[in-house]
Structure 1
């Protein structure tokens, strides 16, 4: 049975999803802000985030918030980490791959996570120690033992173009062994797909906490592993993330090791 905190997050994610779907027929008229180079936010992001925060604060008024659009609110051992629309670029172009991501940290450790795809009505949920679920059905990472035949996914983040050459070389090395690599444009949904076994492994440079907290918990509770590029466990402060089944992650660490510069290994 889902824990109360997950039920609240699910309610918040579904409310945000309704806002996202409601605006889809008038994307051309949305007010869009370029926060930094190639980093866009729309009035949909802001409206969805406000609805999520309203639901969370109603249930947990003493909890802190870390949200992509409005930043940090409050302090404490419980922090809700929110991406109201992960895949904004996709959404604004009408590309049908985006989600709502809500995770909760307790003393820095992921405890609850919800990733919601409103277009497909797919709801991924997890609580620490309780397993991971898709629409109430238990999910597991793939049982693949190595990179042979693996399907991987990644992203090329606008914040980390200084590391583009290294990531291209990582991609080249991984493609030498894996079956193929996808780039979908939503880190949280990619991680949910890893948890569900649709994707075997994931790698990306320079993610933010709201991109990965909920998705990382899903992967772990689905029997997988997440770490940084040199194998350190936990949510990486660098944002340089690997995730997947244990053996796939081990193989990814070994394969990309020659391309991991000192800056990427921090």
Structure 2
């Protein structure tokens, strides 16, 4: 009996290196060996990632990921995919991560391994530059515009004082036309889209202080790919520390929205 037990223990010890390797996380090493990081995205989400008239892919996330690839010595391969199936596509290994203004939610955290937030999205309020509306409380008894079916519809209900009316539009640009004409006092819109719109119309609009709601963006990976996530996080940290993320943010938003102190 003692001999059998000793034999079993010996076999287990011999097999430990194999099991250790099997349980190991080679996600970063595999990407490094391939020389390519494949990223899934919806390529119609300005200003995070979208197509120009010449079909060139541009945006905040595009610039940030390309810089990260340069620092890690790897190429970035962009893989456009339907957003409603993006997590399933990630799990099916059609790409290595999702980098496209993906909101970190408790539900998604059950399925996806996220980096720390790199931008804080959420709902904000945009008014005309000469508006007498200065704070969220000033929106009481005002007419506000939102995009139909967007998060702004629910966010308006969280304002400290209820507006007199909320008008819904098929698209945000239509709401801004009514803001320009004076038919609206404000437009409630998500942070990245709103700031991009404001930055491309300098001197025309301003953003009220404070978010109505907060929705952090993170880069998403498969649950097992902690090594790859950690390498991306480490590089993002360096890009924040040396001012690169700030530079990219100013390019797309006219200001730095990557600084957690401002969230």
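Taken together, the values in this text are just the output of simple stated rules run on the coordinates, not laboratory data. Note that this is a predicted model, so its numbers are computed, not measured. Cβ atoms are built from the backbone, for glycine too; each structure is taken alone.
General remarks:
- Per mean count of other Cβ atoms within 10 Å over residues 81-88, the highest-valued of structures 1, 2: 1
- Which entry (1, 2) yields the derived value 0.50 for FRET efficiency 1/(1 + (r/R0)^6) of positions 49 and 145 (r between Cβ atoms, R0 = 41 Å, to 0.05): 1
- Computed 2.2 for distance in nm of label points 7 Å out along Cα→Cβ at positions 25 and 185 - originating structure among 1, 2: 1
- Which of 1, 2 yields 1.8 [distance in nm of label points 7 Å out along Cα→Cβ at positions 73 and 97, calculated]: 2
- Among 1, 2, structure where relative contact order in percent (Cα under 8 Å, 6 or more apart) as derived comes to 17: 1
- Structure from which 58 was derived, percent of Cα pairs over 23 Å apart, options 1, 2: 2
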